[in-house]
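Following are the structures in question.
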Structure 1
Amino acid sequence: MTAIKQIFVNLPVKNLDTTVKFFTKLGFTFNPDFTDENATCMIIGENIFAMLLKENFFSTFTKKPLADAKTTTEVINAFSLGSRQEVDDMIEKAIAAGAKQYKETEDHGWMYGRNFEDPDGHQWEFFFMDMNAIPKE
């Protein structure tokens, strides 16, 4: 298997300033080396990034029409966190910043997950998995 060193998820946004303000309220930071008037690089983890690109700039990378994330689902971005409390904290920050939860909280005992939709309609899920509590058959 090829060893992937980093992941860059590219997402179109309507208003870059609004998007940056939203994710800043959630505690994310941005790499100034990959930021200009058309795009920014949101740091999600050590080797995980989201390139948030203005829609007109994003469209230069594809010949396909852009999905309207408010009416269609193009991707669900899912990330694991270290505890249920970290999941709850992230979602509460997102809701306070103007996001909405798009489906009910999922609690399977060993796996706990919550979600939100950002200002552009992109779906984000945060979950905690207790690997020691996975049901064994």
Structure 2
Amino acid sequence: MNETFVTLSGWLGGEVSLREAGGVPVASFRVATTPRRYQRKTDSWEDGDTQWYSVNTWRTLAENCEQSLRRGDPVVVHGKLSAHVWTNKSGLEVTTFEVEAAFVGHDLNRGTSGFQRRKLAAAPAPADAA
């Protein structure tokens, strides 16, 4: 099976929403990307149309995203891209793009970030077999 993987560099459009699905944590958030192109004729940079992507992360990555990311943060997201076509209330066909992220981090081209290793919960002591 062929899948499309993408890497997005953009800005977090809102707060991370954490929920549980099938007994595991899932975090969802939106990322906005706005391409910039240099125009030689005008000797200036111009912004293209902003594109929005819904991003879902699972398990530990979901919990880490919820604890680390805030609205407006510059982020880099890498994962599987899927497109969904649906009809809105006005009867118009709409295409939305969703990324199931494998990796998420702050975009260090735009600022600095600190890293703190996640502390794992201690494993329960084994029951005495005697």
Structure 3
Amino acid sequence: MWDAITKPEFTAKYFHGAHVETTAEVGSPFRYHSPDRSSLWGDETVLESERPRRLMVTWRSLYDPELAGEPPSRITWEIEAQAGGFSKLTAVHDQLEGSPKTAASVSGAGWMMVLSGLKTLLETGRPLVDA
């Protein structure tokens, strides 16, 4: 599960084609590049990293100028091992009080499509939607 969040060969298959670039170390960059790598969709910072169970990263959507103008929020990924070799993933996107447009874009279908794509990829080895 950790690799699926931090490695481009996974994120490109479920995160709107985005290629992640990070070492996932606290204080290091966490960047999302467009599918053709011609633009930067997110230039974030790793706030907490407890491999392989918790990762907290700042969040600003640079692909849209209105969203990019809002203060950063954050996303926390928590991974809990479950019986039978499964994992439970909890994604919490918070600190959105000063970022109403970002809040609207990540609520509802925003994160649900990403998380559904991640689940499908991990369960079947195939993307939910072709990137």
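No lab work stands behind these numbers, since they all come straight from the coordinates. Keep in mind the model is a prediction, meaning the values are calculated, not measured. Cβ atoms are built from the backbone, for glycine too; each structure is taken alone.
Where is mean projected area of the Cα convex hull in nm², for residues 21-60 alone largest, in which of 1, 2, 3? Walk me through the intermediate numbers first.
Values: 1: 3.1; 2: 3.7; 3: 2.8.
Largest calculated value belongs to 2.
A value of 11.8, 32 was computed for Rg and Dmax of the Cα atoms in Å, for residues 37-76 alone; which of 1, 2, 3 is the source structure?
The structure behind it is 1.
Which structure, out of 1, 2, 3, was semi-axes √(5λ) of the Cα gyration tensor in Å derived from, given a value of 22, 17, 15?
Answer by label: 3.
Rank structures 1, 2, 3 by mean count of other Cβ atoms within 10 Å over residues 5-12 and report only the one at the top, that is, the highest.
When mean count of other Cβ atoms within 10 Å over residues 5-12 is calculated for 1, 2, 3, structure 3 comes out on top.
Say we calculate distance in nm of label points 7 Å out along Cα→Cβ at positions 85 and 101 for every structure; which of 1, 2, 3 gives the highest result?
Values: 1: 1.9; 2: 2.9; 3: 4.6.
Evaluating distance in nm of label points 7 Å out along Cα→Cβ at positions 85 and 101 on every structure, the highest lands on 3.
Work out which structure the value -8000 belongs to, where helix-only ellipticity at 222 nm (-39500 (n - 2.57) for each DSSP H run of 4 or more, over all residues; to 500) was derived from one of 1, 2, 3.
3
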